[in-house]
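FYI, it's all coordinate maths here, none of it is from the lab. Everything quoted here is computed from the prediction, not taken from an experiment. Cβ atoms are built from the backbone, for glycine too; each structure is taken alone.
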Structure P
Amino acid sequence: MDHFLYRDGALHAEDVPVADIATAVGTPFYVYSCATLTRHYRLFDEGLGDLPHLVCYAVKANSNQAVLAHLAGLGAGMDVVSGGEYLRARAAGVPGEKIVFSGVGKTLDEMRLALEGGVRQVNLESEPEMAALSGLATAMGVEVPVTVRVNPDVDARTHEKIATGKKENKFGIPISRARDVYAQAAALPGLRVVGIDMHIGSQLVELEPFEQAYRLLADLTRQLRADGHEIARLDLGGGLGIPYEGSNAAPPLPTDYCDIVRRVLGDLDVEIEIEPGRLIAGNAGILVSRVIYLKSGEGRDFLILDSAMNDLIRPAMYGAWHDIVPVIAPQAGAEMQPYDIVGPVCESGDTFARGRMMPAVAAGDLVAFRSAGAYGAVMSSEYNTRPLIPEILVKGDQFAVIRARPTFDEIINRDTIPEWV
């Protein structure tokens, strides 16, 4: 569910007409809904109920500070995977004790940021990283709470580029070696083992892989406790998918996912941490673009937009689907026709959809890409010297620019030409 609905034939973001935002800020732009962010966060928080838990929003999905601040105000913690994300979360008002630091290649400088600023825990991914953190913590005279990410070799049944829980993936340590690695962690100074971390992938549309992985995690919890380790937290990662294509069957609800967590892990007397990102932010945002031209090709019609692959790279990178709808609703019974929907970047990969059935549109019309709130703005670039596009936050009948479009002067003036050129 989201809060981007048609009223009197015009698409609204909550109570704000999308066309009004386009008039105010120009196109293209992203717009996010506070009401949708709130609803999706609460589905997880309320779904886990009285089970001790912390919902740590995965900052990589959408790292705008206004989004982070809104979620933090609801009680969310944050899951970060870089020093920059850590600093964003702190700047948004999130206390260190509610930040989980994940990521497969943390540098010493990034670790130092977390130890100096405070951190709930560091999720370790390898023995070399474990030794590096131990050395740093010892030198700084601090003790840092840690978990170790275990790889359960479970097929998440998702796109190969966003699967993380198979033995061939780069993440974590094999679950078969977990007891040995935990023994090493317990022996290292400056580290305090507090739990186990596991994350099997992103955009999962079935619950069975979660249940399979969590049963392995429950068994490992019992084994490690028998070995003398304190396992007080289980970090389950995120990964629950959202419906990108309107005609597809909807993925499981967060409440169904939470039922599995409660059933499989609820008797272990642990605090549960989950790290949803896409499901909280994905349907909370749309990308709004304007049609520049309609172009007739050989046996096909092209809809050329003012947004491009540098603004939303998911279709070019993953072949991802986004529903694309006109901002002004078509008349009932309007005839549909196929378009190749493309951007202006000089790459054949700058294609959002091929043969997409849409009602007739004209140059100057506005269209909206649904489910664009996650892995949209955060993955954008200035390729072809195209400015990063604005991000807008809506709450009720109010909207604000939360990231402005830079000017060409601002972009160009970042470069420095040496005197000897």
Structure Q
Amino acid sequence: MGQGRVLLLSNGHGEDLSGALIASALRRRGVPVVALPLVGHGEPYRRSGIEVLGRTRAFSTGGLGFTSLAGQVRELLEGQTLHVILQLARLRQRSRGADLVVAVGDVVAVLGSWLSGRPAAVYLVAYSSHYEGRLRLPWPCGWLLRRHRIAVIWARDRRSAEDLSGQLRRPVRFLGNPFLDAVITGADSSRGGAGSGARQQLLLLPGSRLPEAEHNLALLLQLLPRLTSRLPHPQQLRISAALVGSLSAQAVHQLAAPLGWMPTPRAGGSQGLRHRHGLELELAWSGFATRLAAADLVLAMAGTATEQAVGLGKPVLQLVGRGPQFTSSFAEAQRRLLGPAVLCAAGEPPSLDATAALGAELLQRLADPRQGPALQRQWASAAAERLGAAGGSERLAAAIMDLLGRHGGTAS
């Protein structure tokens, strides 16, 4: 018997990634799936071969919501707010062939599922009770989630599921976070880390949105000499940066040169930078999962990639930028969400020197044969509590299949 057609709605880069992983899992089960990214081009869907409906646009903030005031003004000036409104207005027409709409994200995606007029399910990935102890849903999210048209609700962690079940007076389940599945293959194939006897590895995550990622990388390049100067054996540290394709090598070279970094060829044809004091940095536009799995410490100015790092039990050191996304308020909220594995130096905002000192201290503690394993166990336990186990894509796909099956192959 054929399965009903599913429409995935998502509103942001991380949400698109989770949506694409769920869509791929459904497609492997023979379910026809299409996607409508409400913000951005929806590249994760395209890379997975999932059909994307309508015309899409990319914006510098990458989504409506948790940005600085300047970011919110930029959203208006760039037309992002109007674009999302138009996307929502066209939803009923675009969802006509869908038997079930699955919303991935926050209130924007939830509103979209309601406006579609179709039966819906919601993976509420953008909100967590870990932020403040009790989840405060923005209007009209709570009202929409109580409607019968939304058949099933999934939360991003167990505490949020329990909290929302009480608030909404209906069952809310936690089945895991699909974005972990995007890096678990790398974790299986690359078992490095403190205590392995190998060189320690430091991974830089400047983020995915331009031009913010360029500004973030410049800050990280200024931080590295300060950090390594505090290490007893800096030459034993292997450093790499995971970069998005939209951040070109030419752009990296231009921003790096005034900071004392020059391009240098590396073995195997890869690209790198060398600092005037001899420090080397490998630039990587692929192999993110493997590099993340091998990292001992992650220096991050990112959203979803930081969550993936924590999900693998990696310690993350934040460096606060100027935004529009990775500001002091975003970083502080991220620490509340992800727990003790995410650290930030003292200060408002923390100085480069304070961050460098904390980074050097963390690397030395991780290298210690007693402290390192104990810290890793602590972070792995926190990751399991906050993010759950891998396999969320498959569990959510199975739940969607069950929902379709209850309606005899369709959700209509």
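For structures P, Q, calculate distance in nm of label points 7 Å out along Cα→Cβ at positions 34 and 386 and state which one comes out highest.
Biggest value here belongs to Q.
For which of the structures P, Q does the calculation of log10 I(q)/I(0) by the Debye sum over Cα atoms at q = 0.06, 0.08, 0.11, 0.14 Å⁻¹ return -0.24, -0.43, -0.81, -1.26?
Details: P: -0.27, -0.48, -0.86, -1.25; Q: -0.24, -0.43, -0.81, -1.26.
Among P, Q, the structure yielding -0.24, -0.43, -0.81, -1.26 for log10 I(q)/I(0) by the Debye sum over Cα atoms at q = 0.06, 0.08, 0.11, 0.14 Å⁻¹ is Q.
For structures P, Q, which has the highest computed value of FRET efficiency 1/(1 + (r/R0)^6) of positions 42 and 130 (r between Cβ atoms, R0 = 30 Å, to 0.05)?
Q
From which structure (P, Q) was distance in nm of label points 7 Å out along Cα→Cβ at positions 242 and 322 calculated, if the value obtained is 2.6?
That value comes from structure Q.
Given -13000 as the derived value for helix-only ellipticity at 222 nm (-39500 (n - 2.57) for each DSSP H run of 4 or more, over all residues; to 500), which of the supplied structures P, Q does it correspond to?
Details: P: -8500; Q: -13000.
So the calculation was done on Q.
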